[in-house]
Structure I
Amino acid sequence: MDSVRTRPRRSVGEAGIRSRLTRRRDVADLVAEAGRGQLRRTMGLTQLTLLSVGATLGTGIFVVLGQAVPEAGPAVVFSFVLAGLTALFSALSYAELAGMIPGAGSSYSYAYATLGELVAWVCGWCLVLEYGVSVAAVAVGWGQYVNELLELTVGWTLPASLAAPPGAGGVLNVPAAAIVALAMVVLLRGSRESAVVNAVMVAVKVAALVLFCAVAFTAFRAGNFQPLFPLGMAGVSAGAASLFFSYIGFDAASTAGEEAKNPQRDLPRAILLSLGLITALYCAVAVAAVGAMPWQRFAGTEATLSEVLIHAVGGGTLWPVLLSVGAVVATTSVVLAVQYGQTRILFSMARDGLVPPLFAKVHARSGVPRANIVIVSAFVMVLAALVPLGALADATSIGTLFAFALVNAAVLILRRRSPGAPRSFRVPLAPLTCTLGTLCCGYVMWGLGADTWIAFGLWMAVGLAVYALYGIGHSRLGRPAPRTESTE
């Protein structure tokens, strides 16, 4: 009798756990929630586009180009194209979903509406990795360019003990931690003020890259592209895996859905406009860089573009100094914009109950989640001060690619589940486009090293433990519905 009684209980328990892991947010509910959100709507199309450009442009060109060129040779231009195509497929999916679900949660919210709570948590946890770790990686690169600028202008640099993490011959990367703290101060002032600062910095870094191309092309040598594929297609793939890091951030506009004035119209446009501008600049800079300096010499420093100009026009000129100033401003803009996106992801997850409510508390005067900003900034400062650049860049790429694959799948699911839902943008040639996006993400992930996969697995294990111990029990979808008293 006992065994007969326990079977239904086990079955009911298993069904209950399964239903909790697969429970979904309704699309209409997500849209309504975004409409009555506490964040202030201050951003138009220009500000949203510049937010995505600010979060993206500079990360790869100013920081990891020196890592990708030795992997792909002159074919690094094709690595940029491959990484850009991978980003484009996902950008199209982001554009459809951002116009359909204009909230602050980006791909986390899209997964919650389509694939269920567990997958949404995994996606959100990947975004924490993508945004938080990429801020730290760019902050490390910022410190490299500060040192480069000091050497060019005053002839000395910060001591290695204070300008590099333990794994790179130092003790503490003070400049990297300092720029994260500076971005935190700007973000605490409010989204409107942050957008103005970001717009100024984007203009400076675009001008710096145009200046680089103009100067580098004066030393262009076609022979630097012979042979074009010295390391074969495997090198192109490896280069694309590294350079995909340089496209991370085009989705930043999707995290501003609740601060956009007209999110359904402007979010899809901002995402696609920013990716087009970024890809064009990346390819132009890559051609100019390899044309001005043999690819074998790209190694040993994150301040690659300054090295190219020094090689092209000689030391002691004004051009490397101006480029280094532009690089410092560029990486500052990336830190600011990506750090902004990180706080909005956690804001959305906290509102759903999956992380503590402190992350969703909005300050009445500034209109921003202040405690969220301070906690995230402190975490990123520790990473930036203690972890080398290479490990941070690869960890960021794998988390992003996983999230992008989920976004492509979410478009297909919502097309089938809610075919009549309002869409201000539709992915062309779906489902082919979305399928190619998923496959491209998997292909680029395959090019990452075993150490990166191990780190990703450990990160996922920690995330699942946090969800099991906190998120599943505090989820807003798991709370009982409010009682309504009878009038009889």
Structure II
Amino acid sequence: MSLPQLVTLLAMLLHVAGIVAAMHAMMNTRTPQGAFAWALGLVFLPYVTLVPYLYLGRRRFEGYVTLHRAHRQRLSEASLRGEFPGVPPSCTQYAALAQMLGNSFHPGQQLRLLIDGEAAFQAMFSALAQAERCVLVQFFIFHDDNLGRRMQQALLERAAAGVQVYVLFDGIGSHALPRHYVETLAQGGVAIHPFATERRSNRFQLNFRNHRKIVVVDGWTGFVGGLNVGDEYLGLKPPLSPWRDTHLQMSGPAVMDLQRSFAVDWHWVTGELPPMLPPRPAQGSADTLITATGPADPQETCSLFFTVAINAARRRLWLTTPYFVPDQAVMSALRLAVMRGVDVRVLLPSRPDHRTVFLASTLHAHDAINAGIHVYRYQPGFVHQKVILIDDDTVSIGSMNLDNRSFRLNFEIGAMNVDRTFAKEVEHMLIDDFAHAVEVTRDEYRKAPYLRRLAMHIARLFDPIL
């Protein structure tokens, strides 16, 4: 067979494979926009899209889904039996959210706002040092750097003291973590495993990452937020430093739901359950709903979480996110909030950490400005916090980004807190953030060079996988 004939045969085989993959995409992609984008590329440009589809196009992981939904069903049945409290009067606007998540608001939480990495990790290390019975730790990213080794040493010390220590990290998010880091922890008595939705290794599976950040100490003190374990989260790695982030420390019965989320993931990975320590009497003033979302849910819970939160706003909606790639439902909710007279503000980074996402975010920001939304870019460094302030009483802090990856592809977790005192504290934090930001105008897009504007529109075509 001559070289031209071989090239022709390979091209035909690629197009056939592309058509087969396009049929798979049409049958399995959740949204029509995503199905259309994949099918179009696979049919006409299989040379470019076939390999990425192998990594990004898979939608199913039935074993985990079955386990997760069985857990949700047990929670729902427990709620019907009255084992969980109902929705407090101050939280009725979020009743649909609680019902969708199969979860409840827990009264009496004690909350502590942790601004930036130094404060957050100091609080986490302090809590870990006082652990007496059990520690649960889950992060998307662990790095073998100064902060990573401090975390490693803290966990080893607790294990040596007889504390049961359980650690989960995401296999893709922590792809650079060396084997010896994990082996050192395991040899020191720490139970540690990578998370994946398939128990068998699959190098073609990049979707369905576990983006959750959870620390639970003795079943009572819990942490959630945007930080991972690495020096960059302390602002030690230019050019993105200083790194702006927010974490939340809580004490109270809602921490039980952090334990439950961790337990489902741990059980999937290991077939075993970690200890579930009972809650203590509540002593705080906040009503807290733990918002664990992910692609195993029967509905797109993360997108719906943002939609419910936005629709609840009557006077103010301030949110911060590193990636602004809203889907149609979330963008419509934001537009309607403006029409209701809500003060809608979005705080974004001024520097990119992922250029394609940044380009798409810039175009979405332009659309938001045209809709009457006030968009700001944080100037000192990279803003990575995921915070929502609703009116004068509600704050959400967690791992959810405002993009399709969080909406439909990642496992996320956060805490929605209804408490006027805590909301006032967050308001002061965000006022300071906005004071270090500049408001974006239509000129950011209009005065950009033509090729950059073209790049924005091309980047937005990849919204379903950003």
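Going by Rg/Rh (Cα atoms, Kirkwood Rh), for residues 308-419 alone, which of structures I, II comes out largest?
Going through I, II one by one, Rg/Rh (Cα atoms, Kirkwood Rh), for residues 308-419 alone is largest in I.
Taking distance in nm of label points 7 Å out along Cα→Cβ at positions 28 and 372 as the criterion, the highest value among I, II goes to II.
In terms of relative contact order in percent (Cα under 8 Å, 6 or more apart), which of structures I, II is highest?
Across I, II, relative contact order in percent (Cα under 8 Å, 6 or more apart) peaks for I.
Here mean count of other Cβ atoms within 10 Å over residues 124-131 is compared for structures I, II. The highest value is that of I. Computing helix-only ellipticity at 222 nm (-39500 (n - 2.57) for each DSSP H run of 4 or more, over all residues; to 500) across structures I, II gives -14000 for structure II.
Going by mean count of other Cβ atoms within 10 Å over residues 44-51, which of structures I, II comes out largest? Top value of mean count of other Cβ atoms within 10 Å over residues 44-51 goes to structure I. Work out which structure the value 35, 29, 23 belongs to, where semi-axes √(5λ) of the Cα gyration tensor in Å was derived from one of I, II. Only structure II yields this read-out.
Only the coordinates and a few stated rules stand behind these numbers; no lab work does. In this text the structure is predicted, and so the values were computed from the model without any measurement. Cβ atoms are built from the backbone, for glycine too; each structure is taken alone.
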